[in-house]
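Multiple structures are listed underneath, in structure tokens.
Just so you know, all these numbers are worked out from the coordinates, no wet-lab data involved. Note that this is a predicted model, so its numbers are computed, not measured. Cβ atoms are built from the backbone, for glycine too; each structure is taken alone.
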Structure P
Amino acid sequence: MKILSPSAAELTLGRAATPMAFIRAIVLGYRRRGIDPANALHHAQIPPDALDDPGARVTAAQMEVISGIAMQELDDETLGWFSRRLPWGSYGMLCRASLTAPTLEVALKRWCRHHRLLTDDLTLSFSQQRATATIRIAEAHDFGEMREFCLVSTLRYLLGYACWLIDSRIALTETSLPFPAPPHADAYPYLFPGALRFDADAASFSFDARYLSLPLRRDERALQTMLQRALPLTVLQYRRDRLLVHSVSQILSADPGHAHTADDVAAQLNLSVRTLHRQLKEEGVSLQRLKNEARRERAIKLLLQTRKPVKQVAAAVGFDSEKSFARAFREWTGVAPSRYREGAEAGYRE
């Protein structure tokens, strides 16, 4: 399979945020196999003397090029981390095993289960406790100098693939790493946005369990295209978050009678108003539509479960007058509020 790479002109464009420590780990993989890394360094435009500079960084494009070349020259998609090589295409097979899952939860469970077919040096596990889902790594091998790069890459591979599957950013609640904060710890927020904890018992990341029920949005054709440039997934940060509609609806439903403004909702989600409107538009809804849905659901619940007069129901869902509420309710359901209540009661009697 032909691998598409950035052009030479693109290599040094953008922020140089990838630590040189990760490049040194790749070079170590070459040296352990007795292979010269000069070709990969040359194509990635990384001077050999920069390897000894602890403060040096490379761009995502340079990281993509050197990783792609190294995987092919070493015939090992894990660049020497494991006790045996994973030939070219191993992770593509893992991707295909998860692609037909109905939801992200099933896809993650399949990935963790099938990863054991590739190596025994580490195992991935999925767990869920109440509202939080966690992916955790258990180490069964001494990775030595490659430990940091191995654990970080393994977590990022899965996180990037999961985001790609549902075409959404997955906001992490915490990432834990079982080693002291390295000198280049400032690069970690780009890899794992959210709370970071070093010196942990094991490598893991956690996120809101509501993502688990999201359906997959990719097919075999999309996978073929992605696999030609899969490495950017390890650093790509999605702007879109498909939990946004759910989160906005929760805010509105908590108090449907409140005059929620875009500024108010955006502030609660730590977004700009512009971003809020843009992301809702990408999901095919508007803030006003979600407001109406929250009001409608609350109104129906009050009409069916209480004996409150229609005027009080109108006030409870944010309408200044019974007349304006009745007009809106007819648009939502096709009947007036009183008729809706009467019809429901007649149905119960029958």
Structure Q
Amino acid sequence: MTDDSVLTRVEGRVGHVILNRPKALNALSHGMVRRVDETLTDWEHDPDVETVVITGAGERGLCAGGDIRSIHEDARTGGRASADFWYDEYRLNARIARYPKPYVAFMDGIVMGGGVGISAHGSVRVATERSRIAMPETGIGFVPDVGGTHLLSRAPGELGTHLALTGAPIGVADARLCGLADHFVPSDRLPALLADLATAPVAEVLPRYATQAPAGELAGHREWIDACYASDRVEEIVRRLLDTGLAEAKEAAGTILTKSPTALKVTLAALRRTRELGSLERALEQEYRIATASLSAPDLVEGIRAQVIDKDRAPKWSPAFLSAVTDEHVASFFAPRGDRELSFATPAQNGATG
């Protein structure tokens, strides 16, 4: 049986990669990751392919993330397949960031988790009025990965911390503000943009389509976000949010308190550490340690069960409260994992700086 979960074709100057699981909102499987990587290898030295464009099949979005149903089943039986999936996925994320040809991501509709990883590291990131971009991992007992800690740690002020802890989705203007997207193109103009890219370089075509994005929200909230999220302790962040007297801040605090306490503390620690790591590769190596450690922790399986399997939206986190998550427990997620390690050549060896 032919696997058509990723479709590829070359039209004119453009190599098209289409994530083709619309019923699953194009969620990434291990096979899809490998197929995209193999395609990028083929096209890297193909003189007929000048630009790579990645899109998602269907009307709902580019990609909702990794196939977490598969991760749920695998984590209950040792997690080896998930560790292998993340190993190849994270290497693909790094490859996209260093790809020598224009890599154009159409971030239309839902772009979450692994969808961010396969798009937001690209050199040209096009969002639309329909874009809903998020890293919602704390809600399933996990931590922003696929280079998400690298991207969010580089957002202005504490915006990335806010997005990482709450998992809140954002639109095109806020995505541009946070460094997750570059250009706004109305969704009804994407087909014409795609057609024109087949005949001319990105730098020539894109200015004819990119326009002023609709107004965002985060810029107007910077004062309280930067003040409240500057702490290195989640408990203090929540306290500051509740003390502001602002409805938006209190809502953020309420959202945070529904997430996995362990995932929240590990996420905050990962963001702070990533600021010192510098490069995407170092962040991915750290994320891989966290991800594989999560396979043997209870909250990932429980979070996926509550949100996706049973859909009761009532996870029973362990520990259940922030105060019960010790610094030693958080540190264990960053410890070396023996044979489960991801290692890249240094950015200098890759010919890149970060």
Structure R
Amino acid sequence: MDTKAYWVGFNLVKGIGAVRLRAILEYFGDLETAWSAPLSAFAEVGLPANVLENLNQIRHDIKLEKVWEKIQSQGIQVKTWEDDDYPRRLREIDNAPPVLYLRGCVDVRDEWGIAVVGTRQVTAYGRQVAEELASFLARNGVTIVSGLARGVDAISHQAALRAGGRTLAVLGSGIDIIYPPEHRRLAEEIVHQGALLSDYSPGTIPDSINFPPRNRIISGLSVAVVIVEAGERSGALITATFAAEQGRDVFAVPGTIYALQSKGTNRLIQQGARPLLRVQDVLDVLNLQQVQEYKAARLTFPVDAIEAALLEILGSEPLYIDEIQNRSGLSIDKVSATLAMMELKGLVHQVGGMNYTAIREAGSEYQGRLNE
């Protein structure tokens, strides 16, 4: 059985999120070993009694092989922390979801995504802004990220699709349950020009408590978030909060002081969000030229002997830049500059404190081209 099945198994256990799963991995080494371990061992990890009970119940009630087979039969992809193609930007946020369920494709083109979100009770003004913004960004090669909800979310997805661009939809339910149901056709269109994503197990029904946490994924996948319209208690404001905590730029569309749908966005501007006064504003902040250069670098992987030498040194375990310099025999300036370019190409990942790891999948492709 695929080792990802054990990730799915633990994802089914209520009370085991990113923090506790990381502790389980550190204690047991891998989730296959952990799945068959006695409950007493999990107590040593620090799981509370109610979570131990949930774990015991899940292991007793389900046949993991059957669960995995069903996921495979539904054409659902499973991405975990261990996968090199786990979305790079999302991986960088605190407590990134350990498991992502996916239909469609997420790739390098989506690393410069912009989240466009807002109220379900959208006005004619909000509709116009969402359509023009999403269309403009999509035509400029920017992926639109949103939540498939009624109102601003759906309008943004549809505009991106009509413009021939890519769009990602993050669900507050299992990947196999589309909500609202009238967006099933839209969801299928998104699968062919982007992806549907969820960190909730297949079969999870939509529930009001599911949607606020999923908003951290919407912002986590994006380099910036635009709030088009939002009331004072809109869920879109939660996305803005997550975005600010994750270091993403937050834009808000100003509106009349008399419209309920603009109270939240006007308040965001008052609190320091960037006012979106024209659709071009987002690209000016992102620097579109930099976006295109980044994509070109990631997709072409030009051959460079120094980069190849550093790839030979690096592996999956973090290596400090001074050690990389010692092993390579190159100057520290050369190593630093080369690593910066390799990170731009997606060949290496800086895990913090000038420690680097190789991204195995990208490195394999790169080496293959180098040897041609």
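Starting from the value 12.9: which structure in P, Q, R was mean count of other Cβ atoms within 10 Å over residues 37-44 calculated from?
That value comes from structure R.
Distance in nm of label points 7 Å out along Cα→Cβ at positions 85 and 125 computed as 4.4: which structure among P, Q, R?
It traces back to R.
Tell me which of P, Q, R gives 22.2 when you compute mean count of other Cβ atoms within 10 Å over residues 133-140.
R
Of the structures labelled P, Q, R, one was used to calculate volume of the Cα convex hull per residue in Å³, giving 157. Name it.
So the calculation was done on R.
With mean count of other Cβ atoms within 10 Å over residues 117-124 derived from the coordinates and found to be 21.1, which of P, Q, R does the value describe? Before the final figure, lay out the partial values.
On the way: P: 16.4; Q: 24.8; R: 21.1.
Source structure for this number: R.
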